[in-house]
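Trainee: What follows is a set of structures to go through.
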Structure 1
Amino acid sequence: MKFLISLTLFTISQLSANIDIDYPSLLKDSEKVEVLWSGYQSGELEALGFYSAISEINLNNLEVRDQLRIAQIKNSFKGEKSSFSIYKLNEAQAMKIASELDEFTKVSMRLGEDVAKSIEKAQAQLSDLAKFQPKSKQQIEDIVFNTPDVADYKNGQYHNGVKLFLFCRHDRSYPCRFVLKDMHDRLVRNSYGELWSLPALAKSAGNLPFYKTNGYTPEGVHTIDSVMPEANRVLSFGKFRRVILNWVPTDADTRKLLPRSNHSSKWWRAASIARNNGRKWLRIHGTGRINKRPSSKYYPHMPTAGCVSVREGSYPGVTYKDQRVILDSLMKAMGLGPVFMNEPKIKGLLYVIELDQKEERVSVETLKEYGIF
């Protein structure tokens, strides 16, 4: 994808309160000048947007009136072209812009040296996150067995809640697996004493990265905050109410929910970046769609627009209702009866963790390798 400065200006203008300059490809040069002139007259056009935008206008093709307009705007911004360093981007703004660019896009210095450096730094951070580092057994054990008590977090908002863990491969085409800790911070087991676990998928249907809208569910800590009011849009989300996931509001808050050994790790930063980029509406849900491709790596699961999905529907010899299993298990783990009226009381934390780069599903045997059994 060729980088056009005007395509990025839409984002920058929103961040800097400039007029939106995002020219449709069919606009004539005279029409582009009209956009600039309108912004200039309203006081919304700033030097950064102006000098970047006129780079796409053939000034020699303009009528005298439009050339005079450009000259007048230039005169009003006299001296500012060499002062683009006054434009600053904070880390979150730079990351949002970097996330919208191709990996190897070179940022134009017409944006100003400080702005360009901020974006390039954010690109480097994304590239660093892409260099996946497998988790050690000790690291996983610490996350599962030594997460802090949340009784004092957010004034006890998640006290008596659950801790749900979703273990994935780095390649999200392979199904992940849930395990659950109850309100007393104990691993949930079945009546035979075996570890409770359930497969799930955290793959983007559009094969998009975690930092883009509709990308795969990012690693990190998410809060579990009740369920949707009703089980609507059955084809997309299945027959049962979906569990609401929200972002932990700050990195400082995230550290409060992790063992100290993970405070300096980068894996949970994926959720922070997705949060800062404005991603929304993550859920745990079933699906009304049937996977008709038994050869797919994730069969019988279905990928989503960024949520965690569980199996649902009838397949040869079996009918799945895994969202019902999730809802009932979460309620029981909170000491609640597994009934419809208690579903809105569901609360807790979800930890999404990529284990390694193996090309296979996460199984019960996989969990045993990491000390979870």
Structure 2
Amino acid sequence: MPLVAPFRTSFGTETARDVLLVRVVTPDAEGWGECVAMSEPLYSPEYVDGAAEVIRRFLLPALPGSLGANDVARALEPIKGHRMAKAALETAILDAQLRAAGESFGQFLGAARTRVPCGVSVGIMDSVPQLLDAVAGYLDEGYVRIKLKIEPGWDVEPVRAVRERFGDDVLLQVDANAAYALTDARHLARLDPFDLLLIEQPLANDDLVQHAALAPRLKTPICLDESIESAEHAAAAIALGSCSIVNIKPGRIGGYLEARRIHDLCRANGVAVWCGGMLETGLGRAANVALAALPGFTLPGDTSGSRRYYATDVTEPFELVDGHLEVPAGPGLGVEPIPSVLDEVTTATEWITL
């Protein structure tokens, strides 16, 4: 799936996405799940070919012949890691289960709204004028929050430029993707005057302790993303004071049931959450929008419209209306692939019968 424009972060530049879809067919219905793993293990240890292999060799054989989505995580628990692969499989099973029951993802998860406010993630640009043009375009489209990707050498000046150009009323946050160290604390504090909603994942994903040390040295709230892989990680981060906000990415943490557990934990502890994105197609976006409608999601997420990333989506496109996306109301995900589009972009298929 080619992206409409290159998307650059501190760990690399993407121009296309190699998408792994899992389709589960039961006697009563069929369901779809999308794996968010990238082509190379740069963002996380998982990558798309490895996810396909672990599903084929280990995850599917571990499933009993008949089970509900609530049983998937328990059945797959002996297999360590591979949360993205597990999430894709669990989501497809859950989608089939809900379609058979005539229940939507939003109803099942506990959605409290019929539409959700949308932010947009803006990658690292070649120049500040190029960045300002991009931000202007997204604000004109109606996005209610802007997230800027940052890295050493591309942080204070781009943020200052956006604030000066668009004013203090724009909801603005930054995402470092673990590009800094605790020794950069004084430099990161230079972002404090810009009244940011948060700074996302400034330090290494496996270091809750240093995030806890950084938090009191900044006025800007710290949000954790890559550090949170489970409800247990979220509980540890909250107990240590490593963050005051959590970005929940269902496709990265093992699925939507684990995402709901993290949501419930954070809500009980007064920690704000929002729904992050992984360049999903309409299939993954449908489930993310449903999750983002839960009551604890009080900040706009990265649930952008389809055309933010793809000229042609594999489903009917999600269109931004007044800065919001509608939560699909149909059974399961409420969307499904358009056969002609799916055929055009599919490079390989494999059927496994259990």
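Readers should treat all values here as calculations from the given coordinates under stated rules, not as data from a laboratory. The structure presented is a predicted model; accordingly, all values stated were derived computationally and were not measured. Cβ atoms are built from the backbone, for glycine too; each structure is taken alone.
Trainee: Once Rg/Rh (Cα atoms, Kirkwood Rh), for residues 65-224 alone is calculated for all of 1, 2, which comes out largest?
Mentor: For this comparison of Rg/Rh (Cα atoms, Kirkwood Rh), for residues 65-224 alone, the top structure is 1.
Trainee: Of structures 1, 2, which gives 16.5 when mean count of other Cβ atoms within 10 Å over residues 193-200 is computed from the coordinates?
Mentor: 1
Trainee: With distance in nm of label points 7 Å out along Cα→Cβ at positions 137 and 233 computed per structure, which member of 1, 2 shows the largest figure?
Mentor: Top value of distance in nm of label points 7 Å out along Cα→Cβ at positions 137 and 233 goes to structure 1.
Trainee: Assuming 125 is volume of the Cα convex hull per residue in Å³, for residues 145-208 alone as calculated from a single structure, say which of 1, 2 it is.
Mentor: The structure behind it is 1.
Trainee: As an exercise: semi-axes √(5λ) of the Cα gyration tensor in Å, calculated from one structure in 1, 2, equals 48, 22, 19. Which structure is it?
Mentor: For semi-axes √(5λ) of the Cα gyration tensor in Å, the value 48, 22, 19 is produced by structure 1.
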